[in-house]
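Undergrad: What follows is a group of structures, each given as structure tokens.
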Structure P
Amino acid sequence: MTTIRPVSQADADAVTAIYAHHVLHGTGTFDIDPPGVAHWRDRIADILVRGWPFLVAEREGKVLGYAYAAQFRDRAAYRASCEDSIYIAEDARGTGVGTLLLGALIAAAPAAGFREMVAVIGGPEPASVALHGKLGFREVGRLHDIGEKFGRSLDVLFLQRTV
């Protein structure tokens with residue numbers, strides 16, 4: 001059984017490894033070099049101290065994925081709008097973990113003061129677009145040829161939903 005729970009600092013190694021795979025093999029993120037565990041320890045601490053949701057999916061003690069919501073932009077007028085980030089371990093993709101995680105993140109967002117959630121999908125990665133669409137996100141914009149990764153020019157797709 002898959003459990004969704006709040007992240008802890010003990011999860012930083014697993015989060016680092018999951019994200020590194022996506023950086024090195026996917027276009028969902030435009031990072032080129034995977035950040036190390038110190039970056040993720042700091043990110044986890046920053047999100048938690050702000051009271052924003054950061055969740056992990058776990059089965060039999062193994063972290064299968066993570067999702068968090070952070071204020072969409074730094075300016076105060078955006079305080080009720082968040083951007084979600086969700087990454088699933090390669091061996092857990094297609095198993096429903098993403099649906100469980102994103103659903104739990106959507107449910108947790110209002111307690112952090114968020115009213116709107118935005119997904120910013122690089123590539124755009126088809127699995128991420130499908131996942132967000134399944135959970136009620138709608139396309140609200142696209143930046144064409146805004147990034148370059150793996151020798152390809154890439155779009156960024158913006159999806160949004162009320163939480």
Structure Q
Amino acid sequence: MGEFTHFNNSGRAKMVDVSEKSMTKREAVAQGRIYMAPETIAKVLEGQMKKGDVLSVAQVGGILGAKKTWDLIPMCHNIMISGLDIEFKVVEDKSYIEATCVAKTSGATGIEMEALTGVSVALLTIYDMCKAVDKKMNIGHISLLSKTGGKTDFFG
């Protein structure tokens with residue numbers, strides 16, 4: 001296990017200096033789920049939600065969220081994102097929608113937080129659009145599946 005890098009010599013928070021790190025292509029994939037009633041999934045699939053096309057809006061919301069990661073997470077760098085995509089898989093028999101975010105950059109620091117934020121905001125957007133008909137939705141299983149580039153690769 002590595003050491004914490006977001007503390008200065010006084011033990012206070014700091015933004016990590018990445019100026020000496022090499023510029024590399026980096027990619028991160030994150031995933032999460034929102035569990036809902038079967039009737040809610042049916043309404044989403046049939047386009048019956050009053051707020052509109054849930055998955056289209058959630059895709060845009062997730063992308064916007066990923067782009068604002070540096071503004072939401074205090075120690076994240078404002079990085080140049082070269083690509084973002086969010087895809088959804090509806091698993092009707094287990095009553096959930098799974099969101100997967102792929103984020104890419106070429107830079108000196110990773111893009112994991114952007115992928116995780118993209119998934120989180122996409123799922124929160126689904127929640128917001130469906131909450132009028134389903135008060136018991138549950139968001140969970142948000143995790144980093146992989147990251148490549150930089151010093152270490154990770155495949156969860």
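Derivation of every value follows stated rules applied to the coordinates shown; laboratory data play no part. Quick caveat: nothing in here was measured; it's all calculated off a predicted structure. Cβ atoms are built from the backbone, for glycine too; each structure is taken alone.
Undergrad: In terms of FRET efficiency 1/(1 + (r/R0)^6) of positions 10 and 34 (r between Cβ atoms, R0 = 35 Å, to 0.05), which of structures P, Q is highest?
TA: Sorting by FRET efficiency 1/(1 + (r/R0)^6) of positions 10 and 34 (r between Cβ atoms, R0 = 35 Å, to 0.05) in descending order puts P first.
Undergrad: Percent of Cα pairs over 22 Å apart was computed and gave 45; which structure, P, Q, did it come from?
TA: Working: P: 40; Q: 45.
So the calculation was done on Q.
Undergrad: As an exercise: P(r) over Cα pairs in 10 Å bins from 0, in percent, for residues 42-89 alone, calculated from one structure in P, Q, equals 23, 39, 24, 13, 0. Which structure is it?
TA: Q
Undergrad: In terms of distance in nm of label points 7 Å out along Cα→Cβ at positions 122 and 138, which of structures P, Q is highest?
TA: Checked P, Q; max of distance in nm of label points 7 Å out along Cα→Cβ at positions 122 and 138 sits with P.
Undergrad: Continuing with the same structure: Quick one: distance in nm of label points 7 Å out along Cα→Cβ at positions 74 and 146 came out at 3.4 when computed from one of P, Q, so which one is it?
TA: On the way: P: 1.8; Q: 3.4.
The correct label is Q.
Undergrad: Give the label, chosen from P, Q, of the structure having the highest value of relative contact order in percent (Cα under 8 Å, 6 or more apart).
TA: Q
Undergrad: Further question on the same structure: Comparing structures P, Q by distance in nm of label points 7 Å out along Cα→Cβ at positions 50 and 98, which one has the largest value?
TA: Values: P: 2.4; Q: 3.3.
That would be structure Q.
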